[in-house]
1. For distance in nm of label points 7 Å out along Cα→Cβ at positions 188 and 220, which structure out of I, II has the highest calculated value?
2. To test your reading of the models, identify which of I, II gives -10500 for helix-only ellipticity at 222 nm (-39500 (n - 2.57) for each DSSP H run of 4 or more, over all residues; to 500) when calculated.
3. A value of 1.8 was computed for distance in nm of label points 7 Å out along Cα→Cβ at positions 308 and 524; which of I, II is the source structure?
4. Between I, II, which one scores greatest on relative contact order in percent (Cα under 8 Å, 6 or more apart)?
5. Can you say which of I, II returns 22.9, 71 when Rg and Dmax of the Cα atoms in Å is computed?
Structure I
Amino acid sequence: MKSEIIQRLTALRAEMKKLGIDAWYISGTDPHSSEYLPKRWETREYIAGFTGSYGLVAVTLDKAALWTDSRYFLQATEELEGTGIEMQKLRVTDAVSPDSWLSQNLPAGSKVGLDAQSLTVDAFRSLQKGFLKKDIELVETPDLLEAIWEDRPAVPNDKVFELDVKYAGVGRPEKQQKIAGELAAFGADIHVVSMLDELAWLYNLRGSDVPYNPVFTGFAVIGEKESVLFVDPGKIDSELKSKLEADGVELKDYTTFYNYLTEIEGKTVFVDPSTLNYAAYNALANNNETVEGTSLVAIQKALKNETELEGFRSAMKKDGVALVESIYWLKAIIGKQTVTDYEFGEKLAEIRAKQDGFKGESFHPIVGYKSRGAIVHLHVFAEDAQPLEADGVVLFDSGGQYIDGTTDVTRTVALGAVSDQFKTDFTLTLKGMIGLTQAKFPYGVKGCHLDILARQALWENGMNYGHGTGHGVGHFLNVHEGPMAIRLEYNENLMLPGQVLSNEPAFYREGQYGLRTENMMVCVERETTEFGRFLGFDTLTLCPIDTTLIKVDLLTEKERKWLNDYHQLVNDELKPLLEDKYHAFLDEITQAI
């Protein structure tokens, strides 16, 4: 593989020379700003061999670098070894940005090429601003990988299917009118929708173009009277086409999207510069006014309606049953029979698959045993599997896609003896998870204001973790969704009732172990006082937390009560759904401390 990467870089540089450019920038995403990608746009993996879900690449005529965040520092270091591509860190205080790195490695007057269809407006502007100081020109080019990527996968053409309104809660016409009302408030006529999960939510449609994400490839232009869906005609059967047209949706071929945009004139167009690609923006900007802001569809999608929330609660019960059965299976087999980390990941999927309405995993399971637990987004495959033994702990982060909801849960479970240090680390991290769960805060608070609650006990002991604390979760959609987040970095989007988020503080000792406890929760109204509206979080996830790893004396009485109440709830909700043989085990692992 390393030799292939070197050959590909050589071929790419030959294409760069033909166009007279000195560097080529790869955003690592597709025309839809996707995190998880259709095979056609796995450009970062193709050119660098890096398999993580986040990263940027820059290639000059004699150097190359890949940028990623702390989830992937260890993984990227391993995967890039021997390729000649250096690893650069993002989202840390001493990070060297791609534009800075390119400015340091290119002389003034150089040209940096990029594929504008796979770069957001914000990313384009950021690069351009960085290069102004160094007199470096940004040049739009074709996708240079087309010339060197033999047998490159086509745009997926899997069939699209409808998500019944009994699961979605709200029909397509109502969603369109809601967005139209929001547009009017901004003085805008139309909204360009480019994110695949936004498209799926807006039209109550789902697909299978992207592993783990039930989305389909397309674009849309929506307004009070317009609703144009750009999609490969082969993806929509005649019955669904009729239903869409009856709801006022006009279908056009995916390949006509950019031409359609160039024909729009004299409109005020709402665009999200953080997700819309620069080529689409360029096609609109000359003949229209633009209004910029967070995608109106993303904001509405994140505010789950009661039907969606009931779906999440149903999915959590099914998921909880599967997780208890999985932990039972693991505890029964460990030390008696050989089982690897990879096989345990497979078992999680197998047991989930027995649940009603299961549609697949929501992401590739992360199973980190001992020192591999410190690799935050570890991908274990059959060929590099390691045996689990009756010693230490295993961290497993996994989730399911159900017709009525999406799940994402992490537990760290003892397989044998653990050190006193581990128990301290585990308990301090758990205090953070409970602290965020119990937050009560005024309306207007953003995720960065809450993040300290998850880190406080760690910070007090000179400890920290490098990734965010909470991300949005879609309803039978992407396991990672915005626009809000709970992390140190500023995000202007508020915490709002109906948003479903993860809560996953963690701690990692490189070369020793990693630990993380993750629940999903929903933002809810708590009370209104003379000082305003106050919000909080209700926990959705139903899965026991391993109390054998806890130093009880480090918990406050309030934290201990929360944990005991949570375990009582888990027992009450799951026991009626579990076979009798699991009851004693459930009682044991949910008993009060």
Structure II
Amino acid sequence: MKPADKKYLIGLDFGSDSVRAVIVSAQNGKEKGSGVAFYKQWMNGAFSDPSKSMFRQHPSDYINAMTKAIQDAIADSEEGIAKKIVGIGVDTTGSTPAPVDANGEVLALKPEFWENPNAMFILWKDHTSVEMADRINKLAASDEFEDYTKYVGGIYSSEWYWSKAAYIAEQDNEIHKHTHSWVELCDWIPALLTDTTHPNKIKRGICGAGHKALWHESWGGLPSQEFLTAISPTLEGMRSKYSKTVHTSDEKAGTLTEEWATKLGLNQGIAVAVGEFDCHMGAVGAGAGENDLVKVVGTSTCDILMVDAEELGKQTINGICGQVNGSSLPGLVALEAGQSAFGDIYAWYKRLLSWPLQQWRDQNPEDKQVCKDIEESIFPMLTTAVGYNDNSEGAIALDWHNGRRTPNANQRLTGAIANLNLGSDAPELYHALVESTAFGAKSITECFQAQGVDIKRVIAIGGISKKSPLVMQTMSDCLNLRISVVESDQCCAIGAAIFGAVAAGLFTNAQEAQKVMSSPVCQVYSPRPQESEIYQKRFEAYQTLGQSIENLIMSGVKGEM
């Protein structure tokens, strides 16, 4: 590609709190500009109730934040670069679906539903539909229907599409009456930019359909209408209203409309690729291929392990979040797993320790900066105190503060800390929490390996992988595996840009684009034999504690039924 022919792509990465737009060179994957915009209503706590595990996001937040992020990214780049942008790729959190009307408009964008949380996007970590997920699992395990959960690990989660759709419809009759279908955020954003939100025009991705909506080619798409209706009468007719075909992200969702081109300062008609979930795009942006396990380490983790379809054959992997051909890279089956909380657990501990400071700051405004400085020093002080020394007899913790995603999804589970005594201090508890998240990661690798799935390499991306050597070294020791950390902080956005480049026709396929544009490795953590041996014993204690807590919680649930 000659310098005069330089082309650029935009990767849009919709996270839990904000959207990031990154301008990426098609020549070498270098980042030429970026912009970040937070969801204002979400950051103010609107429409959510953490005590009820209810997390809703308004579509207007996405629209406004996306607009600002792209405009800021252009302003952050070289003059004139906007006119050389030829494609856009999109990744988002998931499963994050919303109800839409017969024209494909998200109900929360209509005046009468603007303030109704049930009309909004139901964020991935919303667990209000736990009982609906139980209903789906019982039906799938019955003799009345085929087991429609066998390609999603054998357990359907309250974090996913049908649980949320059926729960909202049964809770809110007005929403149900006006709902034509439901759409994943990763499908809606490309459709919005290309004016293809109408149910007859929208291109749904194989990623959202296969991992969260139970779509599989062996039963001709979605589960039977009889099965969906058995979940809830409110799902009657939903199968026929879902797209008949689904698409991989190397395809175009459409082209940028004149309206959006004017608003964003881009050329009309540039390619917009079909969307995927963030972890799948991140794996592509990190340069992952066959038998590479990619861990997107942030507030939670999403894990992607791609395998050869012929090698996997007809085997179904139990306990994970789905196996879908082409949901990350076309041509490979992506096995998805993850932890429902990771960095969120550290943030919770920080809030716990900061509570007196927050109260003091509210009562003594003149000390606001001092309190802020102390709060910001909490993690550095804890990390220094913990170091890399292991206390083999210290506190042991579970990482289930937001339920368990993998292995064997169960969103009823809760976190726990055991083996405390009067000598237990803040650094010891912090170490136990860090260790617990590493043990959660180990549970996932053992789930794959126990079922004959080979892991040749572990790749880590996301903020924590670059910011916390303590966390990454602990994880390497616990897994007893080397972990390669990728250089870019924006692998998800780079992955999205890679697909944008393919959709724009700059490369023949995603693997070809990946070789040119993916991010290199910048650091490798290797396991330390002595620490790994200690952690193996600690992991056994973690498993014992987990089994006890799970039995206790589930016996209580059964007692209520």
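1. On the way: I: 1.4; II: 3.0.
Across I, II, distance in nm of label points 7 Å out along Cα→Cβ at positions 188 and 220 peaks for II.
2. Details: I: -10500; II: -12500.
Clearly, the read-out refers to I.
3. On the way: I: 1.8; II: 2.4.
Going through each structure in turn, the value belongs to I.
4. Working: I: 11; II: 16.
Structure II gives the largest value of relative contact order in percent (Cα under 8 Å, 6 or more apart) among I, II.
5. Going through each structure in turn, the value belongs to II.
Bear in mind that the values in this text are calculations on the coordinates, not laboratory data. Computed from a predicted structure; not experimentally measured. Cβ atoms are built from the backbone, for glycine too; each structure is taken alone.
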